[in-house]
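Just below sit the structures, each encoded as structure tokens.
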Structure 1
Amino acid sequence: MSEVEELRSAVAALSSRVRELEDLIALGQLVARYGPAVDSASTAATVALWSEEGVFDIGGVGLWTGEEIGRMVVEGLEHQALVSNGVGHVLTAPLVIVDGDQARGWNYALNIRYDHEADRFWIARLSANTWEWRRETDGWRTVKRVNRNLDGSEEPRAMLRGSIDAR
């Protein structure tokens with residue numbers, strides 16, 4: 001292999017690695033934007049995290065698609081009550097697997113609420129999440145997020161096992 005061919009090969013390999021790193025950072029940032037978007041009651045910022053046909057499935061709470069995510073998750077009376085009483089949606093850094101223009105991820109989500117009478121915060125919900133993402137023309141978007149309470153049942157444990165088997 002000539003020196004030029006070696007250089008081209010090295011540049012191609014580095015370009016591939018840089019793109020993978022950029023994708024991992026972008027997907028981590030997408031997940032990190034969820035809490036501030038819903039806790040500030042920003043419908044537009046929340047909807048922007050999903051593809052147009054994106055699905056948000058919160059077991060025992062609801063299943064929404066597209067712009068319904070903003071209307072129901074952010075503008076709904078239940079969410080508005082949470083925000084006005086003090087709430088933080090805290091998501092852990094996701095484990096991410098990128099496969100071209102598709103990606104999958106797993107993480108935890110905590111719903112931390114403020115108790116005005118006790119003057120303290122408490123964890124109201126701890127859940128397992130699976131994510132499916134797609135690269136669109138303007139960046140990565142969520143195609144599907146499934147959120148299940150870690151209540152001792154099999155479904156959320158099975159969701160998390162998917163992260164162990166991934167690669």
Structure 2
Amino acid sequence: MKVIWNPALTLDGYIAKKDGDSDWVADADSEFFRNLIKESGCVMVGRTTYEQYKGEVFPVAGATTFVLTSHPEDGQPEEGVELVNSSPEELVANLKQRGFTQAVLAGGSETNSRFAGAGLIDEIIANIYPMAFGEGMKLLSGCELSLELIDVRQLPGGIVQHHYKVLR
């Protein structure tokens with residue numbers, strides 16, 4: 001099963017401001033993200049990011065949102081959403097067993113780092129914004145990735161989309 005990570009980030013590598021705000025993400029980027037999730041049939045997201053964007057981004061119609069949380073019993077049942085208490089490895093194995101061939105990773109920073117550290121990310125489609133925060137929530141922490149560039153495209157508003165294959 002292929003895992004595609006689609007972060008929006010600033011030129012200096014932040015996915016959100018220090019307070020967690022990422023309302024600066026452009027509509028064209030959001031549309032690309034939703035379409036990628038629909039194509040994949042599912043998205044994996046950490047509990048904090050899910051709660052922050054519940055009703056605005058998540059759940060995505062036509063796809064299942066898998067929310068990684070250590071306390072699934074605290075969540076409210078919602079159509080198209082499954083709260084799971086598992087490792088990234090267990091979740092990816094479960095999705096593969098359920099017939100998914102592709103999944104989108106949607107963060108946040110801690111969840112991204114757990115998937116990257118476990119070697120579970122196959123591709124990254126990073127949308128880099130022409131801005132810098134100087135501080136905020138980093139893209140990754142505590143892990144390294146080697147990448148091969150597949151494609152580069154310019155999106156409206158000066159956003160540059162880099163598509164990478166993760167080298168193992």
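Nothing in this text is a laboratory measurement; each read-out follows from the coordinates by a stated rule. The structure displayed is predicted, hence computed values, not measured ones. Cβ atoms are built from the backbone, for glycine too; each structure is taken alone.
Values as computed for the structure displayed
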item	result
Origin of the value 15.8, where mean count of other Cβ atoms within 10 Å over residues 40-47 was derived from one of 1, 2	1
Ranking 1, 2 by relative contact order in percent (Cα under 8 Å, 6 or more apart), the structure that comes out highest	2
Label whose coordinates, when helix-only ellipticity at 222 nm (-39500 (n - 2.57) for each DSSP H run of 4 or more, over all residues; to 500) is calculated, return -7000 (choices 1, 2)	2
Among 1, 2, which structure scores highest (criterion: distance in nm of label points 7 Å out along Cα→Cβ at positions 96 and 120)	1
Distance in nm of label points 7 Å out along Cα→Cβ at positions 72 and 88 - structure with the largest value, from 1, 2	1
Structure with the greatest value (metric distance in nm of label points 7 Å out along Cα→Cβ at positions 8 and 152, set 1, 2)	1
For distance in nm of label points 7 Å out along Cα→Cβ at positions 56 and 144 computed as 3.6, the structure of 1, 2 it came from	2
Structure (1, 2) behind the derived value 16.1 of Kirkwood radius over Cα pairs in Å	2
For 3.3 (distance in nm of label points 7 Å out along Cα→Cβ at positions 16 and 128, calculated) the corresponding structure among 1, 2	1
Test item: FRET efficiency 1/(1 + (r/R0)^6) of positions 24 and 80 (r between Cβ atoms, R0 = 25 Å, to 0.05) calculated as 0.15, pick one of 1, 2	1
